[in-house]
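Several structures are given next for inspection.
The numbers here are math on the coordinates, done by the rules we state, and not lab data. Remember, predicted model here, so these are calculated numbers, not experimental data. Cβ atoms are built from the backbone, for glycine too; each structure is taken alone.
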Structure 1
Amino acid sequence: MRNRLKKMSMFLGFFTLPALLSMAALAAGRPQSSEPTYLYKTTFVRAAPGKLLDLIALYKSRMAMNDASGDERPLWWRHTQGDQWDLMLLLPMGSYTEYYSKDRVSRRKKAAASSLTEGEFGRKLNAFSAWREDVFVLGPSLETVKKAFADTSYYHIEICIALPGKQEELFKEREMENSYQVATGRPETMIFVRDQGASWDLFTLGCYRDLKHWASSADISEEKRNLAARQAGFNNPDEIGPYLRTLIDMHRDTMGVAIK
């Protein structure tokens, strides 16, 4: 009996918050973009003074190595206002096993031979950046994320640290806001859940055509917004922000544009 309980504990230990949320999403028949199943490495970078364009050029030069190794290029954008960082890069990984397989690592090393080595890239990155932060997240499928990034030029990210024990409720609140978004004719935001790295529990990323597209909620009637809020599980639209704040310890908003 004791051995059986021990095995059960070990089995349950494999299920992290993202895995549990994914199973819940599948059971509830939620939209594909709500299911945290695909692994990404998220990097936030603040440029050293006067080095932003050098930093962008350095990352652009790295894209050729991604192509040569068979890796996906990172999806990225540039901050215009909000948090302290200048660039966000979302590197598609799939899974740890897949990304760090011997074959993939070998192809990466071979591709680096005709480009900057890891050491050279690291030294330049240190010279061009003043601060960096990485967080590995599980998010929507790569197909969903690529589709959202295609032909968009304006981005809005909300990054949250949940209050203790509120991670799952925060995820549900983000889904409720997505339902409200869709019901009011706005794009659904993508939800990314922390697996390891920086302290953020999750972030949502919205991709828009331009600033006007992001701000389009101002054109929606009060009646339609009230109906959409009730259908999403809120009493009214004015309740959305205050409810979110009952679940979070820290919250950051950042807006930005595509990098040409």
Structure 2
Amino acid sequence: MKNNIELTNKEFNLFQKIIFKELGIRFENSKRFLLESRLLKQLLHYNLNSYSDYFRLIQINNNEKIKMMNLITTNETYFFREKKHFDFLETSIVPFVSEIRVWSAACSIGAEAYSLAMLFEDANINYEIIASDVNTEVIKKANIGLYPSRMMDKIPENLKVKYCLNGKRNYEGLFLIDRSLITKTRFENRNLLEPQMDLEFFDIIFLRNVLIYFSDDMKEKIIKNVLKNLKVGGYIIVSLTEHIHQLEKYNLEKVNSSIFKKVS
């Protein structure tokens, strides 16, 4: 058994199709090495000789298919990512509300959701945060709220002192999110390609670093699904590197290049 099994063009095409079918994500050719490297350990684990063998496995083993999807949807994240958005909340939202309901619609391991919780808790706002992701493994990590200490770098010092508990002994090099935040933040496994009306309505929806992975038709489907859960007058926030076009189609108006308000 060799560790340098190559992913052939034919095999890559098979995985591209199943990823699109299950997740709606177009796995571009530029991500071939990423796919190859992330799935290799599964081939080694099952003592398989080719990616075709692994493809056959996920066809008959749904748990392994979920594992495969988790492996390819794990992305780097950190607390208080894209500070401009948190500045907007601090200046334009927090001073004017006593309660708020927010959806972190692609939460990864929970850094975005807990960043929001720190901000609202510190402002003494009554809040509820729902956080969701298609990846089941990151949801498990988010629920625990335990992170490497290096991820504290962008957290404002006053919030770090209040809501981040430094680990000792076996937990050296880690920090734990304060339990008061975890009890007000709910993490769930959800696919944005499907409507989520059971979540009801939110004042703000964060949909950051999501749209870049989808084709135009899938982007439209996701935006329309998510906006069904946004109150009129509420805000949808995308990444600084993303944008929503044809705003009239979605009944949105531009606040700035990455923040949009629902007008009807």
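Here are the numbers for this structure:
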read-out: Among 1, 2, which structure scores highest (criterion: mean count of other Cβ atoms within 10 Å over residues 58-65); value: 1
read-out: Source structure (of 1, 2) for log10 I(q)/I(0) by the Debye sum over Cα atoms at q = 0.12, 0.15, 0.27 Å⁻¹, for residues 42-113 alone, computed value -0.56, -0.68, -1.22; value: 2
read-out: Given 1.3 for distance in nm of label points 7 Å out along Cα→Cβ at positions 186 and 234, calculated: source structure among 1, 2; value: 2
read-out: Parent structure of the calculated result 16, given that relative contact order in percent (Cα under 8 Å, 6 or more apart) is the read-out and 1, 2 the choices; value: 2
read-out: At a computed 58 (percent of Cα pairs over 17 Å apart, for residues 130-169 alone), which of 1, 2; value: 1
